[in-house]
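Next up: some structures, all given as structure tokens.
Just so you know, all these numbers are worked out from the coordinates, no wet-lab data involved. Owing to the predicted nature of the structure, the values given are computational and were not obtained by experimental measurement. Cβ atoms are built from the backbone, for glycine too; each structure is taken alone.
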Structure I
Amino acid sequence: MTPRVLVTGATGRVGRATIAALRGAELPVAAFVRDPDRAREILGPDIELRAGDLGDEATLTATNWR
């Protein structure tokens, strides 16, 4: 698996700008989001999404990152 920059808060104003800058620099990027369907609408179909919630430790386990 290619290492990626993981952006939290990806659907917010700063997160979207961060993703745009990383894409512009042609760096591999993934977005950590609570709602993948909403994120797909905002960020587009070509971004790797990682679903989870920073407030729910169970979504942060290694098995969710494969």
Structure II
Amino acid sequence: MLFLSETHLGNAKADELRRKLHYDYFTIVESDGHSGGLLLLWSQDVSIRVLEVSELFINVLIEDEVQ
């Protein structure tokens, strides 16, 4: 899992970065011009449920299987 802030990315560029870094999923808050932007990338072996997204945060629940 990787979290980036101040990304200055749109959806298409974020997806391109996801592929280059070999992650399976992403959630993005696109930047507003030349400021802001959040990006959370994760692999399929991590179970994440996105709860809420705003221009200031990405709130997720990382689900862990109890063995």
Query raised in the report: One of I, II was used to calculate Cα extents along the principal axes in Å, giving 46, 25, 13; which?
Result: II
Report task. Could you figure out which one of I, II the value 12.6 for mean count of other Cβ atoms within 10 Å over residues 23-30 was computed from? Result -> I
Report summary line: From the coordinates of one of I, II, helix-only ellipticity at 222 nm (-39500 (n - 2.57) for each DSSP H run of 4 or more, over all residues; to 500) came out at -4500; that one is structure II
**Report entry** Read-out mean count of other Cβ atoms within 10 Å over residues 15-22, computed value 12.2, structure in I, II
**Finding:** II
